[in-house]
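I've put the structures underneath this note.
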Structure 1
Amino acid sequence: MPVSLARWPAAHPRFAGVERLAAAVGQGRDLEVVFDRHLSSHLIVALDAGAPVGLLRFVVQHIGPDDDLPAVRLGGAPLTEAKVLAFGVLEGARRRGGTALQTEAIAWATELGCHQLRSHSDGDRTANHQLKLRMGFAVHPELRGEDREGAYFVMPLRGDAEALEGASRRRRGA
């Protein structure tokens, strides 16, 4: 049976159940972290028979400042990204919940006008790596401490279609 998905505010009356779930899947610390650079925060919950079995939390932020870099701009406007801070699914629901949560995050981030969705995954989370690669995420390996297998995963959400079409015409010589 497929899971159902819900977009929950942090003030949801059943948020304590999500906090317990986050602790159970090793994501408790990232469920509520807030930095000044975060423009907004969003939570998607996977439910099985009404009980939380998975979660994905992302924040919207400008691309660049979280790495102490200036904001990336297109046409003078800073680009935003949806950065996944917490993602986890109980083992019994992973095949049903992981892809669904990622797909919903992509849809919501697109609705919010984000240029990309980005997340980091430690090297020991190979199932998460495989999920994102199967979904078409680009991958950028990153060394963090002793973790030589971790990586950032990036899903482009929008581009300048007019610029892409112009480049295509120039390549064709039109």
Structure 2
Amino acid sequence: MSPNSAGPDGSAASDLIRELERTRDETLTYFSLDERDLTRTYGPGKWPVRFILHHLADSETVLFDRIRRVLSEPRQVLWVFDQDAWARGLEYSQVPLAISRRVYESVRQAIIYYAGRHYEPKGQLEFVHSVTGVRTLKDEFDKVASHNEHHLGQIRLALVVPEGPA
């Protein structure tokens, strides 16, 4: 979503909230896939759908933490996280998917709430990302939606890529 776009009610926040709800609703459907589909990947050496779903839940928590920190203590340095280290350390292959589903759904609901309250009036608040530099609260809210959509594209692709020989 472009930071200058506006929804039918004239609000960029309303566009963002619709996108957060849309990506949430689609993502939640994938947590109910059967075991065969959860093991599918969108390419050789890529994460299976199960790992992508765990990653989305963990990313929601990281991005939500950043949003809360920016609202509470702007201008601080917030660190990047190593998604592969999280997948190994948090044992994505062992964690029940139902746990990640509940984390994802509850944190997304909180992000939607805060986006509705703070996207426009406090969107200019800044923080320093340890890799990408100065970012704003609006940037981080937008990242939640774009990051989710990016991984939905990978899941969609994994589900249509023909499986290899059995």
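Any read-out appearing in this document is the output of simple, stated calculations on the displayed coordinates, not a laboratory observation. Worth saying up front: this structure is predicted, and the values here are computed from it rather than measured. Cβ atoms are built from the backbone, for glycine too; each structure is taken alone.
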With semi-axes √(5λ) of the Cα gyration tensor in Å coming out at 30, 18, 18, pick the structure among 1, 2 it was computed from. 1
Work out the source of -9500 here, i.e. which of 1, 2 gives that when helix-only ellipticity at 222 nm (-39500 (n - 2.57) for each DSSP H run of 4 or more, over all residues; to 500) is computed. 1
Could you tell me which structure in 1, 2 was used to calculate FRET efficiency 1/(1 + (r/R0)^6) of positions 78 and 134 (r between Cβ atoms, R0 = 35 Å, to 0.05) as 1.00? 2
Which structure, out of 1, 2, was relative contact order in percent (Cα under 8 Å, 6 or more apart) calculated from, if the result is 17? 1
